[in-house]
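**Q** So, here's a batch of structures to check.
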Structure I
Amino acid sequence: MRYGNISEQFGVTGKINISVKEDSETIMESLLHAEELALIPPTWSEKRKKTFVMGRLAAKQAMESYGTTTYPVLRGSMNEPLWPDTFKGSIAHKDNIAIAAVTKDPSYAGIGIDIEDAHSFLDTTHARLFCVDEELTYVEENSFNATLFFSIKESVVKANYMAYGKRTEMINVNCCKLLENRSCPKVKVKYILENRYIISLCMIYQEKNKNNE
């Protein structure tokens with residue numbers, strides 16, 4: 001399945017590099033750093049192992065877009081990716097696809113990316129677990145919005161953890177406010193539909209750059 005220039009679609013070309021890896025491609029573990037391979041426990045299934053490898057290869061490709069030598073992306077105490085100095089990034093997986101967003105732009109305090117199957121709708125009962133009343137109004141109109149809001153919230157949770165080292169709960173993220181710029185001015189979210197997937201990107205700017213797009 002072909003994917004276009006995701007960075008361009010998000011309007012972040014030159015600021016954030018986004019790369020996609022699919023299971024249909026040749027996935028070579030040998031391309032990973034030894035430190036990354038050491039993160040794979042022997043108890044993982046082949047599917048879980050391949051998903052991990054795809055994510056790290058997507059990250060490697062995104063970093064290589066800067067024309068620099070790549071370094072291993074390790075793993076933190078909350079299973080979050082630990083990026084090399086000067087890099088910030090995020091990795092997401094869904095089905096047989098992995099996506100990574102990487103930046104060296106110092107104006108970002110944190111970024112987060114997520115990918116969800118646009119055809120995998122969540123009903124209102126499930127949406128109540130992570131949506132506020134304002135969001136549920138849109139979910140009741142169209143169940144697609146539940147999956148969209150889930151994806152956006154996931155990207156915000158990742159970016160927030162990178163920026164502040166704290167995990168925020170999905171229920172505390174109001175997508176309606178974020179999409180309408182009624183929330184914190186230094187937090188921006190965008191989403192696109194690519195093939196059958198929703199891809200969401202959250203950018204949290206440094207305080208001095210809070211008016212950036």
Structure II
Amino acid sequence: MYDSPWWFDTTYFWRDYPVTDYTKSFKYYYLVQFAYWLQQIFVLQIEAPRKDYKELVMHHINTLLLISLSYCCNFTRVGNAVFVCMDLPDTILALAKALNYCLPGIVCNTTFGIMVVSWLYTRVYLFGCIILSTLTEPDLYVPQFVLHPPSGNWFPYFVKYIIAGLMIGLYFLILFWTLMIFKVIYRILTEPEAKDVRSDD
């Protein structure tokens with residue numbers, strides 16, 4: 001994606017719609033994302049429940065709907081940008097959690113700090129920009145809002161609002177978790193042994 005025109009210009013999400021010529025690796029990446037989030041629903045049933053169990057279920061269902069719709073409706077440029085926004089802080093968060101067990105203290109807290117910065121930039125700011133693009137830019141760049149599957153057009157006007165609505169729902173969940181992150185930061189600064197506020201008590 002880094003060498004794509006939509007890397008820094010969201011208007012390219014919508015220019016030349018529908019885009020149907022994907023590379024194999026792009027297609028595999030999309031389908032692997034779908035498979036990952038599908039299996040995460042099953043993982044939730046096996047794991048010890050967290051305080052945010054309901055929010056996680058809503059997140060996973062919302063994510064699966066967004067991946068499915070964006071893939072079927074040829075909104076994969078937008079979907080790919082969302083994957084990047086979500087995957088970067090997830091990777092750093094997983095590292096911070098692992099470090100919490102083997103290297104607690106300054107190394108773990110520094111990694112957590114890097115995750116917070118990446119979370120705020122990618123999930124709160126950039127994802128917000130993507131939602132804004134979804135609400136405003138198709139009107140400027142998509143020549144016709146039609147449902148015509150033979151030509152790859154799966155974009156009647158109401159679909160924009162379905163996709164945007166799901167993205168806004170996901171954004172509210174992100175804001176909920178952002179609040180939890182700030183609670184962890186507060187505990188790190190005020191308590192000698194802070195822990196994940198989602199942990200089951």
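**Q** Can you say which of I, II returns 0.05 when FRET efficiency 1/(1 + (r/R0)^6) of positions 51 and 147 (r between Cβ atoms, R0 = 25 Å, to 0.05) is computed? Don't jump to the answer; show the numbers that get you there.
**A** Numbers: I: 0.80; II: 0.05.
Label of the originating structure: II.
**Q** Another question, if that's okay. Could you tell me which structure in I, II was used to calculate FRET efficiency 1/(1 + (r/R0)^6) of positions 19 and 179 (r between Cβ atoms, R0 = 25 Å, to 0.05) as 0.50? Please report the intermediate quantities before stating the final value.
**A** Details: I: 0.50; II: 0.10.
Traced to structure I.
**Q** Ok, one more. For structures I, II, calculate relative contact order in percent (Cα under 8 Å, 6 or more apart) and state which one comes out highest. Don't jump to the answer; show the numbers that get you there.
**A** Details: I: 19; II: 27.
Structure II comes out on top.
**Q** Right, another one. Of the structures labelled I, II, which one yields -9000 when helix-only ellipticity at 222 nm (-39500 (n - 2.57) for each DSSP H run of 4 or more, over all residues; to 500) is computed from its coordinates? Provide the component values of the computation, followed by the final result.
**A** On the way: I: -9000; II: -22000.
It must be structure I, since only it matches.
Where a number appears in this text, it was derived from the coordinates with a stated rule and is not lab data. Since we're looking at a predicted model, the values are computed, not measured. Cβ atoms are built from the backbone, for glycine too; each structure is taken alone.
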